[in-house]
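Below are structures written as structure tokens.
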Structure P
Amino acid sequence: MRQTKLFTKTRKEAPADEVAKNAQLLSRAGYIYKNMAGAYSFLPLGLKVIDKINTIVREEMDGIGGQEVHMPSLQESTLWQQSDRWDDEKVDVWFKTKLKAGGEVGLAWTHEEVITDIMRQYVSSYKDLPFFIYQIQTKFRNEMRAKSGIMRTREFWMKDLYSFCATEEQHAEFYEACASAYQRIFDRIGIGEKTYRTFASGGAFTKFSHEFQTLADAGEDIVYVSEQKGVAVNEEVLAEADLSELGVDKEDLVQKKSIEVGNIFSLGTKFSEAIGLYYKDSDGEQRPVIMGSYGIGPARAMGTVVDLLSDEKGIVWPESVAPFTVHLVGLNLDDAEVRDHSEGVYNALHDRGIEVLFDDRVEARPGEKFADSDLIGIPYRVVVSKKTKEEGKFEVVTRKSGEVRYLTEDELYADFGTQS
């Protein structure tokens, strides 16, 4: 991608109505655009980051046996009435609208009812189980107040996976497999060290469910953490549970702010009984399917990376989710020889499969280019100029550490060829 062809531009100041750090930086760097409270457009750079996160999520979900589908956002009332979740007095986040042909529909805020109804057509015997279905799809929640930038919006992507098992043993095995996959996802996107599998109340279905909470000053949740023992609990569990079961005492725990980046919980047979999803066991007895639900918000994960890893200069993307690996910054491009040399380097990196954003702007000053590069946050900056051409070496700056190296052209291609 050439920066002169990128329609977005950086901004020195964040929009006046953005108070969250993630939204300020992503807006200034040209990753997102706020259309209205709780609804954002993801621009070319932002969509590339989301796609990278979604790819990691898909790889990990596929790796534990997940099968991807896509379900509709439009929801008729019948299924939700069966599960007693249509009434606005009981679920207050619905967006609902009238059909011209008559009747009322809602915009899905989750999909337990829908997937359970689908599975009635495909499950009849214990031999059909277990299996695990997921999607990455748009959800809508009529939040009273959208806040925290892209972390809490009214329209958002969600990876929601649903498990269908014949026995509690099958369910427990998958539950743990999914928890491990979640930790790998957070490790791969760069926030794993600060993310804890956090004990939460399991409600009517199980003693505990689990949230994945990332410790961050910008967080809107409160958790209690023993970093030594690697245990975290939320406020409800702290107040109600016997912590000795978790191997900690209250004195071990320190209060921290956090961002919830994922959750996993058992559903038991609530939805299968309400919707009518049954199977016959090996004795021919009819039993309700045991279910679980597992969620991750890709945009929320993106915002968490920005909040957690940015510095005073701008965004600092991990290589795994960065929109590009290299930011090739061309200086002295009004010199024809330097420009030809820069174009050659850009093409050579591109031909080697290295993702490159080429700052080919002629009129922008060096300081402006370097400030934009820091703000955009691509992992490596490679500077091409009259000086580097004459010296036969490129200045390579690592965004995260600030390390500066000087590499020959062959060393440059070898270095990034290995990294990519």
Structure Q
Amino acid sequence: MHPLLLEVERTQGAAPALDSLRSGLAQASGPLREPAEAGTTALTFVWIGEAPQVSLQCGLVDHGNSSSMHRMPGTDVWVLEAIAPDDTLVSYRYVVDDPFLGTGQLDDAGWQRLMLAAQERSFADPHNPDRLPPLASLFGLAVAEEQWESVLSLPEAPDSHWFAAAEGATGSFERFEHVSAAMGDARDITVYLTPGPPVPRPLVVLLDGPSWLAIADLPRAIDTAVRDGEIEAPIVAFVHEARGSNGLVDRVRELSCNRQHARMLADELIPFLHSRYRVAGDERTVVGGASLGGLASMFTAVEHPHVVRNVLSISGSFWYGLERDGRPEWLTRQLAERPVTPRRVYQQIGRFEDGPLSLSPGVSHLDANRNFRDAATAMGIDLTYEEMGTAHDIAAFRIAAMRGLRTLLGTSSR
């Protein structure tokens, strides 16, 4: 146990000991830290406050499931210890009286309902200023900053310099409605035009657009990468969910290797964007996304390889398949049957994404991504693969997005 907590235990939460604990947490900017075995750090997550029960939700612990914290006897101090590799980058939050505890397997609608309920009882680490808006903010829930998610970044974590700029995005935004014959629906498209001369630009199409805009703050990071000469200035189209979407249920339907959705992107949206903006051509067009968005991006490239030549897959859900034909990893199996493949792929996955999946027993995000990598490499796809000390969260996704864009659109990647 950390010395500051030993003193809290010894004094049963006397005021001087609590003051010292708060000072130590502020100095650590979050969890208390002590050296552990080579290449790792011992962390102690601490929440101070009266509550019937407190949980930690963090991809570093129990694969991001709710983990009950221990209340120190005679105090309102709640603790949970963990060992983390020194390259860890994860988000976390504290949940008071967590509604996820004690629940069994949930479908998408049930998970969404509990996620929104948990958000009302969730809190950022008050001692950690590095925060991100939560997923619940995309569902119309007003979330105060003290209830955002905190970001833990250890000394060897992936570089995040793109997000350090004080100013916001300096380019211009356009928004239009796209009516799709393939999908039989309508959705908004937000286009970000990076600053620069009026020359043909690479085109980046990102699924789950609101997440990249409202949570990840990706336009600001792209500005930084362009300014520093890391990537060519792109035109970025953020694809929103269909109007009237029923949240996660419809997202799963849209992005699970849906041929209508792939046609919407390849036959409708991308040609329209090429006609509306000065786009460099198919060779400089990237389609990307995270989780199911990564799966859908790769599927679109496999279905339409002459349109989508470059794929940005972040923590792609390559485990998908059980509900389609009774076997997991459907798209990986499909590769062997497709003679034409995308030109370049950036694929990222977090090492903490090694937990079991209720939707695909026996397969994890990590294993499925490794299997897809091996199959794609065997087929000769030009694939850049990275495993990072991250979990399945937006803190990782936004860093991976920038690393992927640097790989696919870097000034030396032509």
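FYI, it's all coordinate maths here, none of it is from the lab. Treat the numbers as computed from the prediction; the structure is a model and nothing was measured. Cβ atoms are built from the backbone, for glycine too; each structure is taken alone.
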Distance in nm of label points 7 Å out along Cα→Cβ at positions 308 and 324 gets 1.2 when computed on, of labels P, Q, structure Q
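For which of P, Q does distance in nm of label points 7 Å out along Cα→Cβ at positions 84 and 404, calculated from the coordinates, equal 2.4?
Q
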Calculated from one of P, Q, distance in nm of label points 7 Å out along Cα→Cβ at positions 236 and 380 reads 3.4, and the structure in question is Q
Ranked by volume of the Cα convex hull per residue in Å³, for residues 148-219 alone, the structure on top of P, Q with the greatest value is Q
Across P, Q, FRET efficiency 1/(1 + (r/R0)^6) of positions 52 and 260 (r between Cβ atoms, R0 = 30 Å, to 0.05) reaches its greatest value in structure P
If distance in nm of label points 7 Å out along Cα→Cβ at positions 36 and 68 is calculated for P, Q, the one returning 2.2 is structure Q
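Upon calculation of distance in nm of label points 7 Å out along Cα→Cβ at positions 356 and 388 from the atomic coordinates, which of the structures P, Q produces 2.9? List each step's numbers first, then the result.
Working: P: 1.0; Q: 2.9.
Going label by label, the one that fits is Q.
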Note: volume of the Cα convex hull per residue in Å³ at 144, derived from one of structures P, Q, originates from structure Q
Note: distance in nm of label points 7 Å out along Cα→Cβ at positions 92 and 124 at 4.6, derived from one of structures P, Q, originates from structure P
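Compute distance in nm of label points 7 Å out along Cα→Cβ at positions 132 and 284 for each of P, Q and report the one that scores greatest.
If we compare distance in nm of label points 7 Å out along Cα→Cβ at positions 132 and 284 over P, Q, the biggest value is for P.
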